[in-house]
Structure P
Amino acid sequence: MAIASCLVDTNVLLRTTRRTDPHYEVVNVALAKLALDATVLHYTLQNIAELWNAMTRPADRNGFGLSVGEAEREVRVIEAGMSLLSDNKGVYQEWRRIIVRHAVAGVQVHDARLVAAMRVHGVKHILTLNVSDFKRYEEITVMHPSDA
């Protein structure tokens, strides 16, 4: 089944930057297959903010310890190969609806924001390593890289 467009979750984006990561191979194969199938791959401002946080956080604090310049190079690669889903008032309003409807609390508000951007921009699929985090959202299709 061909997929027209797909949001790429931050946990997948992070794996593309580290060849030593155990998920590196499966993530890159999945992204290559989606690209070969002409699937438009998307990211959001939130993805890049989360990615930047992890990449520039010191290694002794569970980060990658990259410099700002190194992080900038990684982000430019993502920007060159994927399409940004913009934030707007509609995304905010959809996010508010989602968090109340699904009783979202704590750290899971970030995933709800991704789902809101997907809904507003008409993206039906998300590629993530954390499939269970998105199962409550029946309006999207959640894919693990090994299933792509």
Structure Q
Amino acid sequence: MGAVLLDTTVASFLHPKKRATRERQQYELHMRGRLLVLSFQSVAELYDCAEENKWGAAQRSALNQFIARFVVVPYEPNLARTWARVMTHCRARGRRLEAGDAWIAATAVHRRLPLLTHDRDLTNLQVPGLRVVSFL
């Protein structure tokens, strides 16, 4: 079974309320039968959403259960080195990349995983080793 890294938006498409959305259906084909992986950065972004929206205990518990469905790639020093290469590559080409997006891209490169993204900032980066699947 292969694995695939989901960006935060694609992971959010897996919420039960989004089962019938066109976006979810587009990405599902690329997720079916694969190990679903998140960067620690996406987990932080999901928790940020809960904080921002002042979720209660039940919603936070459901979020924890949702996150538990994925393999989460943690921070480690070699990943930080890959992040620096991604940031440097993008700056050299005149592309501004947010730090969070760079962590997600770097995770895909570092772990040699295809990245499913619904974020325009992560498409057409042309970072060596980055394989992107997007329906934008």
Structure R
Amino acid sequence: MNIFIGMKVPRENAELRQAADLLAAAVLDSGHTPFVATDEIAKRSMRDPGIFMPFVRHHIQHADLVIILNHPELRGGLIEAGMAYAWDIPLWLCCRAGERVSSSMRGCADIMIEYETLDDLRDQLSSLLMDKSRFAGFQNQ
């Protein structure tokens, strides 16, 4: 399965960088293919939204699952969540326990993963990704 991972750009934020790496590793370890949007945009030096948003749209349209890592300053991920919701692509939302999440974002999410630590996030995500019954009937492949 192709899994799109959306999050705030982790520029100079060690925890976000670690979270991006953790999400990608959990997806790979479960036998799926991760697409970390912020990393893929950076690799291609895409700075113009008129260029990177069609790129993002294409990869969401071809994803079997979208995972969004919530952050208080998240902006682009809200658009990505809306795209997934509009195209009926399952959306998992990861947020720190007690963190404020908009009602619209909660309404788009099929699964909420509330975590205390990054290790907790990894464990919960890995467990969900290994549960093949969660994926029955919605693969784009």
Problem - Identity of the structure behind 10.2 (criterion: mean count of other Cβ atoms within 10 Å over residues 54-61, calculated), options P, Q, R - result: Q
Handout entry: distance in nm of label points 7 Å out along Cα→Cβ at positions 70 and 118 - structure with the largest value, from P, Q, R
Key = P
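Any read-out appearing in this document is the output of simple, stated calculations on the displayed coordinates, not a laboratory observation. This one's a predicted model, so the numbers in the text were calculated from it and none came from an experiment. Cβ atoms are built from the backbone, for glycine too; each structure is taken alone.
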